[in-house]
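Listed after this line are the structures, all set down as structure tokens.
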Structure I
Amino acid sequence: MANSFDLDDVDRAILRHLRQSSRMSLQEMSRRTGVSDATLQFRLKRLKAKRAIERFTIIASPKATGYAVTAIILVQTDAEKHDQAMKALAAIPEVTEVYGVLGEYDLFVKVWSRSLEELNALINDSIRSIEGIEDLIEIVVVKRAKEETAPV
């Protein structure tokens, strides 16, 4: 196979089902895939050991948590302080994603806040003050059409 995990069709089926619902029982997955519970349990243990599954998590409703405002921030950094700025951004609780990217900007950052006022304070008081950040562009999300993890 082309990837470093050598995933076969059964492994991919397990990952697809867990992506839909990480709480799906082995019995339900067995029913849907036609693979025995014992085989699924073995494969699941192997996928975790090989780190093909990094973690099990939930996706909380922004409405329920009060974090209804999402923004994407494109950040330019000082080349010598890039890694330091990246770590500092990743340490902010409202920041949920930080990616190093190619192009005019160096980082792609996703942040959540309870209001536009809170977002403004987060950007101006926390993010802009990080050493190594030279410039940024804020993009406020007005509608979410799709938000998922990587496809399987």
Structure II
Amino acid sequence: MAKKDVRKTHLLDRSLVDKDSDIISCLGTLDEANSFIGLARVFARDEKIKEILEKIQQKMFKAGLELVSDQKLSEEDFEEIKAIVDDFEKIVRKPNKFILLEKNRSSAFLSVARAIVRRAEREAIRLQKEGITSIWLVEWLNKLSYLLYLMVLREIELE
């Protein structure tokens, strides 16, 4: 009986790729970010933030599918998150210097999620240059990291 190669994993189309491939790395980073977004959602004080984070978690699944299927994020997905960012910019006071962002559980989890999303963005850029992902995934992740920053600030304001 032949041993299964545990260094490989299946994509949706059942093709095999190395577990250390750029695609699997980016998928793992998106999953990691989504987990911290979920933690932040559980501990968020602001109900609007909880609601938006849940929607973002659903959209993160679509972002992951982009790496393993023909389903891609679109300009509409980008415009949707951009509108949310615009709304938060109207209600959040931005500091004029660097500050420690981790003031409570929610802001700490959001801060970690933001750092992981930024890593996912860098990985997505590499994949976009190779023609594997769309520019909209890169743009969406960029806006998501900024939105998470604004959410951190909002959660700190509620302290």
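Bear in mind that the values in this text are calculations on the coordinates, not laboratory data. Here the structure is a predicted model, which means the values were calculated and not measured. Cβ atoms are built from the backbone, for glycine too; each structure is taken alone.
Data overview
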{"read-out": "Of the structures I, II, the one that 18.2 was derived from, the read-out being mean count of other Cβ atoms within 10 Å over residues 11-18", "value": "I"}
{"read-out": "Structures I, II, by relative contact order in percent (Cα under 8 Å, 6 or more apart): label with the highest value", "value": "II"}
{"read-out": "Among I, II, structure where mean count of other Cβ atoms within 10 Å over residues 35-42 as derived comes to 19.5", "value": "II"}
{"read-out": "Label whose coordinates, when distance in nm of label points 7 Å out along Cα→Cβ at positions 67 and 131 is calculated, return 2.1 (choices I, II)", "value": "II"}
{"read-out": "Origin of the derived value -24000 (helix-only ellipticity at 222 nm (-39500 (n - 2.57) for each DSSP H run of 4 or more, over all residues; to 500); candidates I, II)", "value": "II"}
{"read-out": "Origin of the derived value 1.0 (distance in nm of label points 7 Å out along Cα→Cβ at positions 99 and 139; candidates I, II)", "value": "I"}
{"read-out": "Source structure (of I, II) for semi-axes √(5λ) of the Cα gyration tensor in Å, computed value 31, 17, 13", "value": "II"}
{"read-out": "Winner on distance in nm of label points 7 Å out along Cα→Cβ at positions 59 and 91 once structures I, II are ranked, highest first", "value": "I"}
